[in-house]
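*Asks:* Below are structures written as structure tokens.
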Structure P
Amino acid sequence: MNFNMKEAIEILERTPQALEFFLSGISDRWFHCNEGEGTWNATEVIDHLIELEDDNWIPRLEFILQEGESKPFPSFDRYSHLNESSTIEQKLLKFKTLRTQNLTKLKIHIETELNLELTGIHPRLGVVKLRELLSTWVVHDLAHIAQILRVMAGRYRADVGPWIEYLGILKK
């Protein structure tokens, strides 16, 4: 097992700042890029991250602690965030605020000697461990950071000419 709580928190703490540094103050045109129908642009990814901070990571952790395998997690709509209309700066601030609150809650749970092998029931995946939920939180952050960068790089796909051969980020 590679999961380490201290290392996981290192990534979770840095995600809001990394996104804020990269996305604040840039031209709006960067936020209109996506990878085609049914895909998300950078602002929609941020909305998704906000939604998960509200309704997923810590609520599911607490659900495992309270309910165990007695009943499945409440269902979660991965697409309900698509109607947000605030500015990128407002979204980034909201994400940063929620993440800070959630990491505070996580650290409180850790202080009570959180048992990472406790299990809960995911509505589609079945039995899941708390360690798996926390690992997924970290990887989910990294995946969406990569997605944002890939979508934004795609904006210049047609402009890089023959160098596309060397730009793996554009080969999706």
Structure Q
Amino acid sequence: MSDIITHTERLIIRRAQITDAEFIYELLNQQSFIDNIADKQIRTLADARKYIESAFFTPYDSRAPSPYIVTLNDGTAIGICGLYQRPYLAFPDLGYAFLDRYCARGYAFEAADALLRFVHQCGKYKALGAITAPNNLASNKLLNKLSFVLVGTLELAPDMGPTNLYVNMLRD
């Protein structure tokens, strides 16, 4: 079975590999990742390998909604894009994060759009969600461009402010 899930003219979306540990370490320790997603407490390459095993390999093995590595066509890892099953949502949600140096080049839209087309073709889900901070203007704009509709807000934790909840009804 190929590790490539889908591709675009500029990008490859593939399954994670344990050799992605350095990339995952860098991505998850970016201040923008910590600010907009969470501090995953990845402090060493060993932590990054364990994270890959739990956050990527476990969903792959159970055929659950899964995240993937986004690379340039030359194999350079630049981000992650995939589906996550949150316990508080009835459907998977789209998530993505990119290294800061690759932001504002259209890669997030290109990867997410390709993944949405792939998911739609599989026919497994009728809807997808997405969550983002109300002040994360780039993500809010991207979700709108991907035909997600803001349906309300959630409070994910008592110490956090509201989180935007978007839904995309995957129509034919």
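Just so you know, all these numbers are worked out from the coordinates, no wet-lab data involved. Here the structure is a predicted model, which means the values were calculated and not measured. Cβ atoms are built from the backbone, for glycine too; each structure is taken alone.
*Asks:* Ranked by FRET efficiency 1/(1 + (r/R0)^6) of positions 116 and 148 (r between Cβ atoms, R0 = 25 Å, to 0.05), which of P, Q sits at the highest value? Don't jump to the answer; show the numbers that get you there.
*Replies:* Values: P: 0.30; Q: 1.00.
Once FRET efficiency 1/(1 + (r/R0)^6) of positions 116 and 148 (r between Cβ atoms, R0 = 25 Å, to 0.05) is worked out for each structure, Q has the highest.
*Asks:* Matching task: 123 is the computed value of volume of the Cα convex hull per residue in Å³. Pick the structure from P, Q.
*Replies:* That value comes from structure Q.
*Asks:* Between structures P, Q, where is distance in nm of label points 7 Å out along Cα→Cβ at positions 52 and 76 highest? It would help to have the intermediate numbers written out before the result.
*Replies:* Numbers: P: 0.7; Q: 2.0.
Biggest value here belongs to Q.
*Asks:* Okay, next question. For mean count of other Cβ atoms within 10 Å over residues 92-99, the calculated result is 18.9, so let me know which of P, Q that is. All intermediate terms of the calculation are to be shown ahead of the outcome.
*Replies:* On the way: P: 18.9; Q: 21.4.
Source structure for this number: P.
*Asks:* Related question: Work out the source of -8000 here, i.e. which of P, Q gives that when helix-only ellipticity at 222 nm (-39500 (n - 2.57) for each DSSP H run of 4 or more, over all residues; to 500) is computed.
*Replies:* Details: P: -18500; Q: -8000.
Derived from Q, not from the others.
*Asks:* Sticking with this structure for a sec: Assuming 37, 29, 24 is Cα extents along the principal axes in Å, for residues 4-99 alone as calculated from a single structure, say which of P, Q it is.
*Replies:* Corresponding structure: Q.
*Asks:* When relative contact order in percent (Cα under 8 Å, 6 or more apart) is compared over structures P, Q, which one is greatest?
*Replies:* Values: P: 32; Q: 17.
Evaluating relative contact order in percent (Cα under 8 Å, 6 or more apart) on every structure, the highest lands on P.
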